[in-house]
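Right after this note come the structures.
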Structure I
Amino acid sequence: MAKIQFTDARWKIRWASRHIAKINAFLHALNAPDGYTVREDFDAQTGQQFIEYGFKRKFPGKVLALHIGDAVHSLNCALDYSWMKTLKKISPASVSAYSKFPIYSESSGVENALRSNKIKEDSALHKIFTSEIKPYAGGNDALWTIHEIDIADKHHLLIPSLEVGVTSLSLKNDKQGTRNVLCVFTLENLYRYNIPENETFQGNDAVNVKVVFGEEIPPKGQEIIPILRKLPREVLNIVERLERLVETGS
């Protein structure tokens with residue numbers, strides 16, 4: 001017997017991964033040397049030496065928002081596709097146009113959804129959802145993130161925030177030695193740090209750019225890439241688990 005695969009769900013996961021790869025490429029460009037400036041200069045009128053620092057590239061917030069929305073929507077579709085195929089095998093009578101992968105704020109919501117789909121409590125599918133997948137807030141953070149972002153994206157564009165760029169400037173004083181000055185810069189601004197007369201600029205550390213989910217996106221304040229990278233893996237694990245159930249019954 002040929003191995004059963006949820007091909008449509010896998011295609012959606014691949015599509016989501018492509019969007020996430022594009023997001024990563026945009027963020028990598030912000031971190032690249034030509035994405036920001038840290039340079040020494042002087043004011044021709046006053047003779048004041050200063051260091052100018054800040055972003056040179058325009059932050060692609062709206063583009064990133066579109067990729068985030070499309071990636072998460074594709075992952076949500078992959079979950080729905082795998083759920084529909086599983087229901088058609090396990091409980092075909094409960095399949096309807098409203099069938100969707102059960103994700104709820106509490107475990108009781110998941111149990112009610114399984115019950116309404118005629119999934120018996122002693123069945124393998126019930127055990128998988130309540131003991132392994134746990135698709136509810138606090139049970140599976142990745143699935144809850146997908147659910148929350150997908151809902152929010154239906155109401156408004158989810159533009160992430162370029163929180164900060166950070167670098168450390170090294171300044172040398174003949175009497176006191178070398179000291180470091182922490183410089184923080186934000187979206188599309190150029191800043192100046194005036195160098196004291198008795199100090200010289202020695203260089204700066206690598207710039208670290210932090211891009212986070214904005215206030216309107218559920219995992220607000222958290223860095224984008226670490227969150228997004230784990231979502232396709234989690235969805236694929238679930239698709240593979242349901243494939244195995246449909247194929248072997250366990």
Structure II
Amino acid sequence: MTSLRSKNPRVAVIIPAGGSGSRFGAKTPKQFLRLINAPILLHTIQAFAAHPDVADIVIVGSAAHLRRIQSMVDKAKVSKVRAVVEGGASRQASVWAGLCAVDVQNSIVLVHDAVRPFVEGALISQVVAAAVRWGAAVAAVPSLDTILWEGKPQTFTKALDRSRLWNVQTPQGFRRTLLVRAHKRAQRSGFVGTDEASLILKLGKQVRIVPSTARNIKITTKEDLKIAVLFMKTENGPD
């Protein structure tokens with residue numbers, strides 16, 4: 001097994017890609033929509049496949065789209081994709097399915113949104129390094145909006161300190177053994193978290209912040225897709 005102290009730990013990436021895209025309002029799940037020259041999901045996969053520390057990629061999808069995902073991977077010849085597996089009824093269950101498919105030789109596991117295709121190699125490296133050192137780390141950006149607490153229904157009763165608030169992104173990185181333990185504890189207690197970091201916090205462990213940028217967007221709406229197209233055209237030209 002790769003030592004956590006090694007300069008380049010062996011890293012696996014889990015990409016949950018089973019979303020229905022209901023908020024996007026399209027018949028096709030948004031991860032399969034084309035972003036210029038390829039599906040959004042493929043852009044995301046290739047971003048991790050290009051990173052030297054990433055050894056394995058596990059993609060988790062719905063039963064209805066497993067063949068579609070496998071065909072996409074085969075056609076693009078992404079050799080680092082270790083498995084395409086069926087997910088569960090929730091994101092948490094799907095990540096667990098992906099985690100069960102991760103080779104135990106991988107000391108670090110990253111979890112990344114399928115529709116967050118602009119993740120950069122430097123950010124991946126920073127999350128991996130923080131996960132090695134601290135056990136758990138997430139990419140995040142400082143909140144730019146004022147956040148008010150709804151104490152009574154439809155009534156704000158408290159303003160939260162914006163300087164201490166962050167908008168969480170992915171990748172989220174963990175020592176594999178710690179993430180397995182967090183999932184098993186959640187399963188026993190019936191706890192359902194909003195992301196993997198919340199499972200770690202439920203264990204009473206801390207999660208390290210890795211500052212990211214607004215460019216690492218999650219394509220959730222049609223407006224997000226328009227922004228993503230502009231990003232690519234600006235960087236790669238209008239072809």
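All of the numbers you see were taken from the coordinates with simple rules; none came from a lab. Worth saying up front: this structure is predicted, and the values here are computed from it rather than measured. Cβ atoms are built from the backbone, for glycine too; each structure is taken alone.
Quick check: 22 is what I get for relative contact order in percent (Cα under 8 Å, 6 or more apart), calculated from one of I, II. Which structure matches?
This figure was derived from II.
One of I, II was used to compute distance in nm of label points 7 Å out along Cα→Cβ at positions 9 and 185, and the result was 1.7. Which label is that?
Here the read-out was taken from II.
Given -14500 as the derived value for helix-only ellipticity at 222 nm (-39500 (n - 2.57) for each DSSP H run of 4 or more, over all residues; to 500), which of the supplied structures I, II does it correspond to?
Working through the options, I get structure I.
Out of I, II, which has the highest value for distance in nm of label points 7 Å out along Cα→Cβ at positions 129 and 209?
I
Thinking of I, II, which structure, once distance in nm of label points 7 Å out along Cα→Cβ at positions 17 and 169 is computed, gives back 4.4?
This value belongs to structure I.
For mean count of other Cβ atoms within 10 Å over residues 33-40, which of the structures I, II scores highest?
Sorting by mean count of other Cβ atoms within 10 Å over residues 33-40 in descending order puts II first.
If mean count of other Cβ atoms within 10 Å over residues 65-72 computes to 17.1, which of I, II did it come from? Could you put the intermediate results ahead of the total?
Working: I: 21.2; II: 17.1.
Among I, II, the structure yielding 17.1 for mean count of other Cβ atoms within 10 Å over residues 65-72 is II.
Check the numbers for distance in nm of label points 7 Å out along Cα→Cβ at positions 97 and 225 across I, II and tell me which is largest.
The maximum falls on structure I.
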